[in-house]
Every structure is written in C-alpha cells, then in structure tokens.
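Listed after this line are the structures, all set down as structure tokens.
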Structure P
Amino acid sequence: MDPIKQSICIYQAILDDVDRNYATRGGGGIARIVQNSTNSYAVHLLQEGREDVRTYEVKTSPGGKVTITGVTEKTLRH
C-alpha cells in the first residue's frame with residue numbers, strides 16, 4: 001500500500017471513531033488532523049473558547065487494516 005492510500009485508511013478510521021465517540025457536537029467542527037509520528041495522529045476539534053484534542057495511536061497491517069490502539073484526550077484553552 002502506498003503512503004497516500006495508507007493515510008486515507010488511517011484518517012477514515014480516526015474520523016469514524018470521532019463520529020462514534022466524540023459527544024460534543026457544537027463548536028467549529030474538525031479544525032485539523034496532524035500526524036505526530038508514524039503511528040500517532042492528533043485531531044483538533046474546535047469548541048467555543050477551547051480546542052479539544054484527541055490523540056490516536058494506530059497500527060496498520062500490510063493489507064491496510066487499521067487498528068486504533070489508544071486514544072488520549074486533552075483540552076487547550078484559548
């Protein structure tokens with residue numbers, strides 16, 4: 001799998017998890033997804049006066065299956 005296809009698979013798995021598990025639906029939505037390292041990605045979700053950040057640790061198989069191995073959350077105040 002080429003790097004672009006792998007990124008798309010990882011982003012889709014992350015977006016599906018945000019849709020299922022992030023309850024705060026107001027605010028400005030998803031501002032950005034940032035790749036922190038090979039297996040770590042941060043999703044920045046804008047809320048009034050703050051930014052919720054969900055950091056995902058992922059594992060990919062050679063066939064393209066993405067497994068989320070961990071999620072941490074923090075809030076940045078503006």
Structure Q
Amino acid sequence: MSSFERIQLSPYCVHLKSKKLVFQPRPPVSDEDILDGSGHTWCQQTQEVVGEDGEPSDPRECQKGRSCFCSYSD
C-alpha cells in the first residue's frame with residue numbers, strides 16, 4: 001500500500017451544516033457524515049433550511065450545479 005492515502009473530495013457545499021458536522025474532523029464525503037437521527041440541515045449563509053437560491057438545504061440538493069454552491073476547495 002502506498003504511503004499516500006487517496007483524498008476524497010467532498011461533493012457537498014461548504015455552507016451545508018448539521019449538528020453531526022460539528023464532530024466531523026474532515027469534510028463530509030457521504031450523506032451519513034452529515035445526517036443524524038433528526039435529518040435536520042441548514043445553510044450557514046441563510047441560517048435557514050433553504051439556501052441563498054431559495055432551494056432546500058440538504059445533502060441531495062447542496063451539490064455542484066447550484067448557483068450558491070461553494071466547494072471545500074474554494
């Protein structure tokens with residue numbers, strides 16, 4: 001095995017937040033990294049359950065292609 005691990009980039013917007021993400025030491029790479037039992041998420045920019053574009057803030061929606069999307073590498 002190589003001494004370098006493959007780094008998996010997060011497909012989610014950096015502004016997508018949840019309680020579970022508080023305890024994540026790395027950017028989320030799957031829905032399970034974000035969602036807890038409540039399934040509640042919000043946009044850090046709006047502090048609401050919708051993003052700046054008025055669309056839902058959740059793992060299925062907060063991905064590349066949205067006008068308000070910001071990647072972890074930006």
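Nothing in this text is a laboratory measurement; each read-out follows from the coordinates by a stated rule. Every value quoted in this text rests on a predicted model; they were computed, and no experiment measured them. Cβ atoms are built from the backbone, for glycine too; each structure is taken alone.
Identify which of structures P, Q gives the largest calculated value of relative contact order in percent (Cα under 8 Å, 6 or more apart). Don't jump to the answer; show the numbers that get you there.
Details: P: 25; Q: 35.
Ranking P, Q on relative contact order in percent (Cα under 8 Å, 6 or more apart), first place is Q.
Matching task: -8500 is the computed value of helix-only ellipticity at 222 nm (-39500 (n - 2.57) for each DSSP H run of 4 or more, over all residues; to 500). Pick the structure from P, Q. Don't skip to the end; give the middle numbers.
Values: P: -8500; Q: -1000.
Here the read-out was taken from P.
Using distance in nm of label points 7 Å out along Cα→Cβ at positions 23 and 55, single out the structure from P, Q with the greatest value.
On the way: P: 2.4; Q: 3.0.
That would be structure Q.
Name the one structure among P, Q that semi-axes √(5λ) of the Cα gyration tensor in Å of 23, 15, 9 was derived from. Walk me through the numbers on the way to the answer.
Details: P: 24, 11, 11; Q: 23, 15, 9.
The structure behind it is Q.
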